[in-house]
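What follows is a set of structures to go through.
All of the numbers you see were taken from the coordinates with simple rules; none came from a lab. Bear in mind that the values here come from a model prediction, so they are computed numbers and not experimental data. Cβ atoms are built from the backbone, for glycine too; each structure is taken alone.
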Structure P
Amino acid sequence: MRMLWEKEIPAEKIVISPRPVWKCRTCPMYGKRPSCPPHAPDWREAKEWVSHFSRAIIIKFEIDMERFEEEKREAILYLLKREAELFREGKLYAMALFPGNCNLCPDCPFERGGPCRLPTKVRPSLDAIGIEISSLVQIDFSESVLYGMILVE
């Protein structure tokens with residue numbers, strides 16, 4: 001995993017709709033991870049929640065598709081690290097949003113009906129709360145990339 005860039009945007013530019021959430025329903029992980037619907041906040045609640053932030057940082061990661069799960073995990077850990085840095089800088093409500101379902105644990109007990117091992121680290125995925133990332137970045141399907149976001153007060 002390699003972080004390609006970070007871009008700060010005004011939070012009011014974030015488009016939230018039910019479309020990404022409905023797309024989640026086609027994913028084989030739907031309902032199986034705590035970062036996914038129906039466990040993530042509803043898109044309407046997310047829309048209201050995001051309106052209370054002033055800015056967001058979009059982060060683009062390049063990943064090796066042959067190591068997808070490991071590299072996605074590294075991207076998620078990077079997002080959590082940046083969130084913690086922002087918190088230490090006094091941004092009390094900084095909140096990371098994952099690129100897709102949580103895969104912090106290589107073997108997820110939540111998926112089998114057990115409790116999450118890392119409940120304080122799980123964050124909703126961008127799609128799960130209805131963020132239309134394609135309204136913020138140019139999607140190029142020839143790239144092997146993931147996008148994450150950190151909301152900042």
Structure Q
Amino acid sequence: MSIEEKLAEKGIILPEAAAPVASYLPAVEAGGFLHISGQISMREDKSLITGTLGEDLNVEAGQDAARRCGIMLLAQMKAALGSLDRVERVVKLGGFVNSSADFVDQPKVVNGASDLMFEAFGEAGRHARSAVGVNTLPLGVAVEVDAIVKVRD
């Protein structure tokens with residue numbers, strides 16, 4: 001069973017990969033790795049998930065926003081590689097969480113994306129990670145996540 005079939009069985013349908021909003025590429029494959037630009041929190045209807053964790057949003061809402069970032073990361077992987085089956089391993093996720101000054105649960109928020117990678121790829125989805133609190137993100141979104149994945153030939 002392909003990764004995409006496995007996701008579909010779980011009710012996860014990948015959207016079309018989002019186009020960049022500025023002067024960069026959505027993904028670059030180099031040296032056997034795919035580097036994926038930060039994907040912002042966006043609902044299925046393409047509306048943005050905005051707000052600040054610790055003010056407008058709680059941890060659960062942040063986890064959902066991070067999961068939506070993860071779904072778009074998967075869509076970018078598929079667009080760049082042609083198939084998610086070319087992903088050998090998720091190496092690293094970088095999570096950025098729009099946070100109030102006293103919000104300290106960024107790791108719990110970014111788990112929304114991390115758990116999705118394990119759901120999609122099993123043990124190959126376990127990865128290194130950073131989860132950083134920031135005072136603002138592009139377009140006012142709640143979460144942004146980027147990724148590095150090892151690619152099969």
Structure R
Amino acid sequence: MQQTPVDLFTDGACSGNPGPGGWGAVLRYGAHERELHGSDPATTNNKMELTAVIEGLAALTRPVPLVRIHTDSTYVLNGITKWMHGWKRNGWVTSAKQPVKNAELWQRLDEECRRHGQIEWEWVKGHAGHPENERADKLACKGRDEAKKP
């Protein structure tokens with residue numbers, strides 16, 4: 001019997017780079033949905049993109065056999081599917097012998113991914129009418145706007 005997957009739709013937003021930022025995530029399990037968002041007063045867009053995935057996975061209270069992560073961030077997608085293996089092998093140093101940017105977030109993402117069974121990654125084009133990506137973007141912008149408030 002095939003397990004119902006959890007779908008996680010994520011996005012990050014930032015005013016200035018660095019600047020105030022926010023992240024958003026939509027979790028879906030069958031007919032159940034949950035929206036999450038958060039903010040950081042001084043961050044980067046890449047950090048918010050990573051944080052959206054980390055927090056979405058962290059919100060799952062128990063290991064899930066299959067999580068499908070939908071992101072519009074090529075930074076996140078390439079980092080997790082192409083670069084992370086080499087970073088880990090090289091002690092979190094890039095091929096150019098520089099420390100990996102946002103290593104602490106990449107390490108947290110790696111830990112969250114290892115809690116679950118299979119993780120499938122899907123890139124979606126941002127701001128192209130994908131309904132769940134648009135919802136995640138609105139949540140990220142809400143977080144960003146909250147970060148701007150004194």
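Odds and ends about this structure:
- If FRET efficiency 1/(1 + (r/R0)^6) of positions 93 and 133 (r between Cβ atoms, R0 = 25 Å, to 0.05) is computed and equals 0.75, the structure in P, Q, R: P
- Calculated for structures P, Q, R, mean projected area of the Cα convex hull in nm², for residues 5-60 alone is largest in Q.
- For FRET efficiency 1/(1 + (r/R0)^6) of positions 13 and 85 (r between Cβ atoms, R0 = 25 Å, to 0.05), the highest value in the series P, Q, R is held by structure Q.
- Test item: Cα extents along the principal axes in Å calculated as 46, 41, 28, pick one of P, Q, R: R
- Test item: distance in nm of label points 7 Å out along Cα→Cβ at positions 29 and 125 calculated as 3.3, pick one of P, Q, R: R
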